Structure formats: C-alpha cells, structure tokens
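Bear in mind these aren't lab numbers, they're just calculated from the coordinates by the rules spelled out. What you see is a predicted model; the values in this text were computed from it and never measured. Cβ atoms are built from the backbone, for glycine too; each structure is taken alone.
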Structure P
Amino acid sequence: MSNYQPEQLSRLQKRTVKVLALGQAFGGFGLGATLSVGALLAVELSGTTAWAGAAATLSTLGSAASAIPLANLAYRMGRRVALATGAAIAITGAMSMILATSLRSFPIELLALFLLGAGSAVSLQARFAAADIPVSGPRGKDLSLVVWATTIGAVVGPNLISPGENLGLAIGLPHLAGPFLFTIFAQLTSTLIFWFGLRPDPLLIAKEIAGLPARRINPGFKASIAVIRERPMAGYAVLTIALSHMVMVSVMSMTPAHLSSGGHSLSDVGLTISLHIAGMYAFAPVFGLLADRIGSVKTIVLGQLIFLAAIGVAGLGQNNFQMVIVGLFLLGLGWSAATVAGSALLTEVLPTDEKTKVQGFSDSLMNLSGAFGGAISGTILLLFTFGGLNAAALIPVVFIVVATSFSKRWRG
C-alpha cells in the first residue's frame with residue numbers, strides 16, 4: 001500500500017513534467033542538426049545521393065534498437081537511469097560523427113548515426129514518463145507539454161549548422177564536424193538534468209502504488225504482442241504512431257538532398273528543417289488538449305488530414321521553395337497530432353504493469369517504420385522525383401484511415 005496522498009502525487013507530477021521538459025529542451029538541439037548534417041555528410045562521404053537517407057535510416061534504426069532495452073531498464077531501475085543512459089550513448093554518437101568527418105570514413109558515420117539514435121529513443125520515452133504517476137484527469141496535456149519542450153532546441157538546432165561549422169573550422173575541425181559540438185553539449189546537459197532531477201523516479205512511484213516489485217523484470221517481445229492482442233486499441237495506437245512516423249521520416253529525410261540538388265544553400269536547408277520541426281513540436285499542447293477534449297481517435301484523424309495537405313503542397317510544389325517549406329511545416333503538424341494522440345491513447349488503455357513493455361515495443365516499431373521509410377526514400381526520390389516521393393507517402397496514411405474505421409469496434 002502506497003503512502004502517497006493525492007496532493008503529493010499532484011505536486012510530484014508537476015515537478016516531473018518540468019524536469020522532463022527541461023531535459024527535452026536541451027536534448028532537442030541535436031535532433032534536426034543530426035539529420036540535416038548527417039544527410040549531407042552521407043552524400044559527401046558515399047559519393048551518391050542514394051545514401052542521403054542513411055542519416056534518417058541509421059538514426060532511426062539506432063533508436064529502434066535502443067527503445068526496448070531502455071524501456072526494460074526503466075522498468076527495472078526507473079526512468080532516471082534509462083533516460084540518462086540513452087542521452088550518454090547519444091554523446092558517444094556525436095563524438096563518433098566528428099571522428100568520421102576527420103577520417104573521411106562513411107562506415108564510422110553509419111555507426112555514429114546509429115548511436116545518435118539513442119537520443120531519439122530518450123525523447124520518445126520521456127513523453128511516456130510524463131504519464132507514469134497515477135493522478136486523476138486526462139494525460140494528453142502533460143504528455144504533450146514534454147513533446148512541446150523539444151521545440152526550443154529542435155528549432156534552433158538546424159539554424160546552428162552554419163555557426164557550428166564556423167566554430168569547428170576555427171578550432172581546426174574538418175568540414176561539417178563543428179555542428180556536433182553543440183550536440184555533445186546539449187546531450188550532456190540533458191543527461192545531467194535527467195540524472196539529478198528525476199528524484200523520486202515517476203515510474204518507480206507508479207510501480208509502488210500498483211504494488212509491483214521494484215526490480216521486477218519486464219517481459220519481452222512476445223508478451224508485448226500478447227498484450228496488444230488482448231487490447232486491440234493499444235494495437236491501433238501502436239500502428240498509428242509507427243505509420244505516421246514513416247510518412248514524416250520518408251519525406252523529411254530527403255528534403256535536404258532535394259533542396260541541395262536544386263541549388264539551395266545550407267541556410268535554406270536549415271530554415272526548412274527548423275520550420276518542419278517547429279510543426280512537429282511547437283503545437284503539441286494544442287493536440288494534447290484536443291486529445292483530452294474531443295478524443296484521441298478524432299485527433300489522429302485530424303493528423304491524417306493534415307498529412308494529406310502536406311503531401312499535396314510539397315509534392316505539387318516540389319520546384320517552389322516556399323511551397324516546400326509550407327509542406328514540410330504541415331508534415332510536422334500532422335506528425336504531432338498523430339503522435340501525441342496515439343501516445344495518449346496508448347497510455348490510456350494500458351495498466352501500469354503493461355505500459356513500459358508495450359511503450360518500448362511501440363517506440364521500436366515506430367523507429368523501424370521510420371528507418372524503412374528513410375531507406376527507400378532515396379531510391380524513390382531518384383526514380384520518381386520529390387513529387388513522387390510525396391505521392392508514395394500517401395500509402396501509410398490510407399492504412400491508418402482504414403484502421404480507424406474499426407476503432408469503435410475495438411474499443412468495445
């Protein structure tokens with residue numbers, strides 16, 4: 001039996017959300033810059049545009065590979081240990097990127113991108129950590145506030161590409177290595193915030209209240225599938241999050257290469273990705289409130305409608321810089337609506353003892369879907385242009401809409 005009173009839990013929840021938000025604000029600095037510079041560096045080191053998607057692919061594969069181990073670590077030792085560990089791995093990845101540029105080694109860059117993916121896994125797990133403590137009321141708002149906090153670093157990050165490049169060159173680092181100095185600083189700060197700030201740990205508190213053993217081992221992959229079979233709405237939430245991420249990554253990851261091939265500068269690329277990431281994170285609280293008020297499923301549908309608008313604007317306006325910018329911003333908005341609502345739904349339908357195993361599975365599948373989208377997007381871009389790539393991104397949207405038609409039956 002827990003000794004925590006409702007008012008104590010409410011205070012702990014507010015403090016936890018603030019700590020998570022602060023950690024996310026710093027952690028977000030590396031997100032946009034990593035993918036933008038990584039894509040350009042992949043083309044430079046490999047010698048072909050076909051490898052432009054390697055940044056998104058390896059980063060998302062690294063995030064997918066980290067998701068379940070970090071979720072299991074969280075279940076055994078708490079969110080504090082898991083989040084700090086993931087951020088520390090991302091620091092190793094940023095240092096490896098600098099090494100890759102120095103040695104002009106494409107294989108080392110691929111390894112570095114894989115390690116940097118742990119930073120994305122941390123970002124994803126942090127949103128679920130905002131809903132660990134069992135307090136009354138809807139959880140979409142708290143979850144979305146942690147997602148929103150990423151806006152500061154994620155939007156500013158891509159615009160630090162040029163200053164980072166100049167800083168790197170000034171201290172003797174090779175071309176494109178400098179921006180990762182900012183990534184190292186940001187991830188180190190994020191690590192310290194999670195390590196010292198998440199005391200007491202929100203997940204350990206939730207387990208204590210639920211009467212679960214503090215060090216109980218989290219069941220594996222098969223157990224996650226079993227839970228989803230028993231709770232179809234959890235499966236719908238997982239599917240929505242994964243396919244929405246595939247749509248976003250497949251188009252976003254090829255945008256720097258598309259703009260560069262059209263003669264646009266690093267500053268143009270940075271501006272486009274910044275606005276895209278602003279769409280991903282800045283309006284998350286709006287979609288969190290919508291998920292709480294009109295329901296998660298309706299908010300998911302809204303996200304798919306925004307995706308349709310994004311794909312139409314960016315695809316039809318592929319040769320117009322302003323239309324590409326608008327399309328990428330809308331692409332971020334659609335991702336935000338679907339991801340926030342899907343995550344809120346997943347938290348809503350799962351009890352404490354089943355949350356982390358399915359959340360880890362969801363994050364892993366989400367990133368594998370993104371990796372697949374990033375892997376094939378370079379080939380699609382070469383064969384069918386940027387417009388064709390946007391048209392192909394309609395396929396996952398259709399799947400989500402079809403799945404939504406069954407959601408009332410699944411909710412029972």
Structure Q
Amino acid sequence: MQHPLTMHCRPVLSDLSQPVGCDSYRFEVARQIIGKVDRNYLLDVVEQSGLAGCGGGSFPTGRKWRLYPPQSERPGPRYFIINADEMEPGTFKDRLLLEDETSLLIEGIILSAYILDANECYVFVRGEYQLAIERLMAGIEQAKMAGLLGTDILGSKFCLDIHVHRGAGRYICGEETALLNSLEGRRPVPRAKPPYPQVSGLWGAPTIVNNVETVANIPNIIKNGAQWYRSLGRNGGVGTKIFGVSGRVMRPGTYELPMGTTMRELIEDHAGGMRSGYRLRAVLPGGASTAFLSAEQLDTPMTPAAMMKSGTRLGTGTAIILDDQTCPVGFIANLQRFFARESCGFCTPCRDGLPWVSQILDRIEAGKGRAEDLDRLSDLQNTLAAGNTFCALAPGAMASLQSGLSLFRDDFVRHIEQGACPWK
C-alpha cells in the first residue's frame with residue numbers, strides 16, 4: 001500500500017534549485033478540484049480523514065479549519081500560513097519535504113487555500129534552509145506557469161499568491177502567534193489567546209497556521225478519500241507519519257510509517273538498531289520538548305494517545321536516542337542550554353528560570369554540584385510547568401528534565417558525590 005507522501009517519483013536532479021517531483025507532475029488533483037468541487041464537501045473529507053497537525057500539537061486539522069469564518073461573514077484578506085520554522089533540536093522531517101517533495105507541498109497549499117477560500121499564503125521557512133528556499137521559489141514559479149497561482153485560477157474566481165518568508169532565526173517563531181508577530185515585522189513573542197488566529201491573526205485578519213507535513217498530506221487525502229487515509233494507520237493510529245531517528249543507530253534518518261508503529265519497530269527494524277558496542281537507555285520520542293521513554297517502553301505505539309498514556313508526547317515524531325555511553329546529565333544540560341538561549345524573554349519564569357536551570361546542570365556536569373541542587377531543579381521544574389508561563393516553551397523544556405531526574409537520578413547523584421562526570 002502506498003503512503004500519502006511517497007506517491008510521486010523522485011528523480012535525481014542535476015539542478016538542485018528545481019522542485020523535486022516527477023517531470024510529469026502537473027498538479028492533477030488541484031486541476032480536478034478547483035472550481036469543480038464544493039469547498040464544504042472537501043472540508044468534510046479532511047475532517048473525516050482524521051488528519052492531525054504534525055508540528056507537535058496533534059490538533060485535528062479539520063476541526064481547526066472549521067473555526068475559520070467563511071468569506072460571507074468576514075470579507076477581506078484571509079491568510080494561510082505554512083510553519084516551516086523547524087528549529088526543535090532533533091527534528092528534521094519538514095526539511096525532507098521542503099527539499100524533496102516541493103511540488104506536492106505546493107499542491108497541498110493550493111488545495112488547502114482553496115478549501116479555506118484564503119487568498120494569500122506565506123511559507124515561513126527556517127533561514128538556514130537555503131536549498132529548501134530555492135526549491136520553494138522554483139516550485140512557485142512552476143505552479144504559476146501551470147496556471148494554478150494568481151487571479152481567477154482555472155476560471156474559478158479563486159485567487160492565490162504564495163510568498164516565501166525567510167525566518168530570522170528564533171525558536172519561538174515555531175509558536176504560531178509569535179510567527180505571526182514576526183511576519184508583521186514585530187518582536188516575535190507569543191500573543192494572548194483568545195482571540196485565536198483563525199478569527200484574528202495576521203494583521204487582524206482570519207488566519208490558519210499549519211505545519212509542512214500536515215499540508216503535504218492534503219493532495220492524496222483529497223484524491224483517495226478519508227477512509228483510505230484512516231486505513232493506513234495501525235494500533236489505533238490514523239494515516240501515516242514521518243518519523244525521524246537520530247543518535248547512535250545504524251541508519252539515522254526519516255521513515256514514513258503507519259501512525260501507531262511502535263518505537264521498537266522504528267528503531268530496531270527501520271533504523272537498524274543500535275551501533276555495535278552501544279545499548280539504548282532511553283529515547284525522546286518527539287524532539288527535545290518531550291519526556292523520555294525508557295528502554296522498557298519501546299513497545300509503545302507512536303500515537304498521540306498512547307504516548308500521553310506513557311507519560312510523554314508524540315511531538316514531532318522524531319526520536320532522539322540516549323545510549324549507555326552518553327552522560328544523561330550532559331545530554332539534558334545541552335538541551336536546557338538551547339531552551340535558555342531561545343527564550344523570548346516575555347515572561348519572567350521562562351526568562352529567568354531557564355538560565356537558572358541551565359547553570360545548575362552545567363555546574364553538576366562540571367563536578368561542582370551540591371546535594372541541594374536536585375531539590376532546586378525539582379522546584380524550578382514545578383515553577384516552569386504548564387500554566388505558569390505565557391507559552392509552552394518552558395513547560396516543553398521541562399519535559400526532558402522532569403523525566404530525566406526520575407529515570408537517571410542515580411547518575412545525577414554520582415556526579416555530585418564523585419565531584420566529576422563519570423563519563424569523562
């Protein structure tokens with residue numbers, strides 16, 4: 001059975017600035033749909049498919065789109081935003097789609113904007129993704145030449161322009177309202193909700209923000225139907241997911257698999273298992289802002305519900321492996337250093353608390369830790385929990401710390417009692 005994101009061939013291109021897709025890729029689904037199929041029917045298909053956001057939140061896409069007011073209620077500009085600001089440590093799946101399935105993504109944008117009756121799209125791309133930006137620009141030109149961008153597309157009165165915006169390099173822009181502030185040329189800090197972007201987003205207009213992978217699924221859901229997409233999952237999962245693996249495995253990379261595939265299958269079968277001489281101790285299942293799964297929990301299906309039941313989140317679905325020859329204290333300290341640096345500074349707990357966490361961990365890793373440091377870390381972890389900060393950056397950062405203090409407490413104690421890192 002073919003998967004949604006692998007239904008188009010990928011030729012080897014001599015010109016890397018060109019969008020990847022078959023030479024025959026002519027946006028067939030968009031041509032068959034625009035101006036010919038009712039938008040409400042298409043929205044029903046997306047909602048019934050069970051497609052959920054693939055950027056970490058896992059919110060049902062169709063339900064999110066339902067909150068977008070119709071043109072008859074809110075005439076004027078309506079925006080559709082693609083969040084391609086992929087800066088979560090250990091996450092690299094969207095880069096694959098931006099570079100290797102550019103035409104599929106652009107068709108997904110066109111179809112999504114048509115369903116929503118949005119007339120302006122911005123693709124907010126991580127600034128370092130130079131090749132992705134080049135291919136996006138080339139793909140947009142290809143779509144224009146195919147008559148699928150501009151005014152009165154295919155005689156349907158539907159109009160759409162796609163703009164590529166290079167991010168300035170702040171992790172907080174992955175949060176949708178901070179992204180909108182950045183697009184408006186303002187300081188990228190999260191906005192208070194409500195109002196939600198669907199009602200009042202970019203420049204106060206109705207706005208939908210979706211992740212790259214989410215939108216890349218749309219063409220084949222529309223083409224093959226909701227039940228086809230639902231049938232691709234297993235163990236209670238719906239559809240497929242691009243899962244990533246990094247760390248000391250034989251074949252690190254990305255793998256599109258049925259949603260509900262177990263973590264064990266991903267690591268041992270697809271990623272080839274651990275390299276010779278290394279043993280898996282734990283894994284962050286969905287990027288740096290998720291809690292650890294222990295080696296005994298590898299049979300957990302990778303679905304949002306199963307991961308939550310196991311005390312963590314699916315997140316972006318990109319697994320970061322912690323092996324038995326890597327210091328868990330240094331591992332966690334490195335992540336906390338990143339989050340402390342990337343705090344936007346808008347709220348006091350995050351601005352002051354994350355650097356404090358980072359300093360304590362660095363001190364413990366350097367062999368200068370004190371017994372009371374563990375209690376202090378526990379207190380800070382509670383201070384930075386969900387509900388105490390303006391957005392989810394700090395609570396996400398605390399996920400690895402909280403689970404790490406539980407799983408690896410003996411390692412923290414050894415650092416303090418021995419006055420040195422045992423791995424050095």
Structure R
Amino acid sequence: MIDPQYLRNNLDEVVEVLKPRGYVFDKDTFFSLEQERKKLQVETQTLQQERNARSKAIGQAKAKGEDVEPILAEVANMGDRLKACEEKLNEVQTKLSAIMMEIPNIPHESVPQGKTEEDNEEIRRWGEKPEFAFEPKDHVDLGAGLDQMDFETAAKIASSRFVIMKGQIAQLHRALVQFMLNTHTQDHGYTEVNVPFLVNADSMRGTGQLPKFEEDLFAIPEHGFYLIPTAEVPVTNIVRDEILDHKDMPQRYVCHTPCFRSEAGSYGRDTRGMIRQHQFEKVELVQMVRPEDSWQILEELTSHAEAILQKLGLHYRVVTLCTGDLGFSAAKTYDIEVWLPSQNTFREISSCSNFEDFQARRMKARWRNPETGKPELLHTLNGSGLAVGRTLLAVMENYQDTDGRIHIPEVLQPYMGGREIIG
C-alpha cells in the first residue's frame with residue numbers, strides 16, 4: 001500500500017504516475033470521500049470535546065449540590081450524535097481503505113515506460129545458445145521418450161496443468177532443489193526456513209495477493225485458508241506486526257515450497273507441458289532490509305538467482321520490466337529468462353523485485369532506527385532462486401542429445417549419485 005499521506009498531498013502526481021501502469025485512478029471518488037472524512041473527523045472530535053466538557057460540568061455541579069438533570073439530557077443526546085458520527089466516519093474510512101488496497105505500487109524512476117512485455121528492456125545476457133545437429137525436442141517429448149514424465153495420468157488424477165515425474169527425472173527435480181538450497185545457504189548467506197503451505201487472508205493481504213488477485217488463488221473458505229501461490233507470502237509475513245532491531249537487519253531467507261495457482265487469467269496460454277501449471281515448486285529468496293540498502297540489495301539478490309543458471313551452464317538474459325508489465329506490489333522488477341531450444345526463445349524463470357515499503361505498510365512491518373530510536377517501515381524484496389520445474393525443463397532441453405537422452409550438468413551429478421546421463 002502506498003503512503004496515504006503522500007497520496008493526499010500529491011493526488012494529481014500519483015494519478016499521472018500510475019497511468020503508465022494501466023491503472024485508472026478514480027480521483028473524483030477518492031477526493032469526495034477524503035473531504036467527507038475530514039469533515040466527519042472534525043465533527044467527531046468536536047462532539048468528543050463537548051461531551052468531555054459536559055461530563056466535567058456534571059461532576060462540578062454534583063459537588064455543588066446543583067440539579068444535573070438538564071446536563072445529563074444534553075450528554076445523552078450528544079452521545080447519540082457522536083455514535084452516529086463515528087459510524088459514518090468508520091464507513092467512509094472503510095471505503096477509503098478499500099480504494100487504497102487496490103492501488104498498485106508507484107514505479108521507481110528507473111523503470112522503463114511501456115505497455116506490454118514487448119517494451120521490457122534487456123540489460124544483459126550470459127552464456128551461449130547450444131548448437132544442435134538435430135531438431136531439438138521439447139521437454140514433453142523428452143520426458144515421454146524416457147517414460148519418466150506423464151501428463152495424461154496426472155490429468156486423470158487431478159486435471160490438466162499437472163504432471164507426474166518418475167525415476168531419474170523425479171530425482172533430477174529433487175537434485176535441483178537441493179542444489180539451489182545449498183548454493184543460497186552456503187554461498188549467499190541465506191537462512192533456510194520451512195513454512196506453512198496454507199495461510200490466512202491477513203497474510204495474503206500483507207503481500208498484495210488480496211484483494212486484487214483472489215481469482216488466481218486456491219481457497220479453502222470453510223477453514224479460512226488459502227494455498228500459497230509462492231513462498232513469498234508466508235516468508236515475508238514472518239515480520240508482519242513486528243519491529244525488528246537494527247542489528248537483525250537484513251533478514252535473508254530461502255525457502256522451498258510447492259506453489260498453487262489457478263491461472264485464471266492465462267486461459268489457453270502454455271497449455272503444453274510444465275511451463276504454466278496449477279502446482280509447481282520454487283526456491284524463493286526473501287529479504288527484509290533497511291530502506292537505504294534496498295536498491296543495492298535488489299542487484300545482489302538478482303545476481304544470486306543468476307548464479308544458479310551460471311553454475312548450470314544455461315544461457316539466459318535479464319530484462320527490466322516496463323511500467324505496463326510490472327507486478328502489482330513491485331516498485332521495480334528484473335525478470336531472468338532462460339533459453340529454451342524447443343521454443344527458440346527466452347522464457348521467464350525468475351522475477352526479482354524491490355517492493356520498497358509497499359508490503360511493509362500493509363503488514364505493519366517495521367525496524368527500529370538507532371539514530372532516532374523510532375520504528376520505521378522496512379523494505380521487502382524477493383526473487384525466485386529459481387522456479388524448479390522451469391529449471392528442470394531448461395536442463396532437459398539444453399542438455400539433450402540426438403538419442404533423446406539427458407546429459408546431467410556437472411554440478412548436479414553429486415546429487416544424482418554420480419550419474420552423468422539419464423536415458
């Protein structure tokens with residue numbers, strides 16, 4: 001949530017800066033409600049002061065033995081008026097709060113202007129495209145040829161957008177998880193956490209999934225739970241309603257979880273294979289930091305995600321998302337896109353974002369500034385380090401041979417019992 005005070009004082013500016021995000025701010029409604037809020041707040045405070053003065057007068061009159069019935073009648077009438085005024089004020093504040101929760105974050109000044117992913121700005125590439133003397137297969141055909149990836153049976157058990165992995169492919173998937181966790185904990189200084197896969201609505205609101213993206217979530221309403229769409233939700237909410245000591249900053253967590261998404265807004269997209277599924281796994285990086293450090297840490301966090309691809313020898317590029325492609329809560333995002341030979345293109349494998357204090361304000365997540373001694377909102381960042389399923393299919397496609405076998409990258413061989421080839 002953006003700063004309400006900043007919005008009130010810079011309404012026209014905020015309206016304009018949000019337009020490139022494709023967000024149409026209803027300024028007239030907000031302004032009207034804000035004027036009503038100010039009026040009701042003044043009326044409420046005035047009535048409270050008058051009631052307090054009358055109550056004091058009752059005590060003084062009683063001490064003098066005077067008749068207090070007329071003053072009591074005034075106080076009773078004033079109480080009814082105050083209650084009605086407070087109810088109206090609460091109603092207006094609830095409407096304003098609902099509007100605030102729907103407003104996306106303000107893009108950082110360095111975010112390129114644009115409307116779609118076509119306007120994203122490439123900033124660097126790493127590695128080279130693999131050269132094949134044959135027509136490379138996609139991961140679906142490779143998995144079927146090895147009899148170790150089954151989409152049809154998964155659809156029978158659940159529905160489309162699920163997969164069953166078997167044998168060495170399942171082992172390779174598990175190896176990738178362990179490799180990522182070890183790299184981030186041992187090389188990059190993250191603390192591994194294991195978190196609930198079910199969270200409450202407050203947690204979803206805290207990181208910005210609610211109310212904006214409810215249709216993309218799997219819910220268990222009778223129990224008040226949501227299945228997590230990403231580990232970002234439970235891990236970031238560790239600091240909800242907390243005040244961190246400056247000595248405990250930054251907090252750096254890595255977490256492996258399944259993720260559950262309805263993909264309601266992606267009907268007909270990426271229906272083949274593992275690119276876009278209802279259930280998938282990620283290794284997520286989350287940091288809670290001092291505001292003055294967050295932009296440097298965004299660069300570091302992105303490099304931590306890139307390190308996984310570099311160790312695996314996978315060709316990739318990094319792009320800065322434009323204003324129109326930026327996620328709801330993000331002030332700036334780098335997408336890391338890995339090369340997929342079967343599609344002859346790059347596909348997203350990680351998004352690394354700085355949310356500044358947007359999530360922290362929703363969560364009331366703060367740190368105590370030693371210079372002032374006062375609590376202040378902290379900054380939150382996260383990024384996939386990496387999406388496990390997409391990394392698996394990237395390894396399969398980039399390391400295939402003419403016989404449909406998969407050559408295992410050297411860094412993964414210790415996790416595969418020394419095996420060098422699947423097939």
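Annotations for the structure displayed:
- Which of P, Q, R yields 20.3 [mean projected area of the Cα convex hull in nm², calculated]: Q
- Between structures P, Q, R, the calculation of distance in nm of label points 7 Å out along Cα→Cβ at positions 135 and 167 yields its largest number for P.
- Origin of the value 15, where relative contact order in percent (Cα under 8 Å, 6 or more apart) was derived from one of P, Q, R: Q
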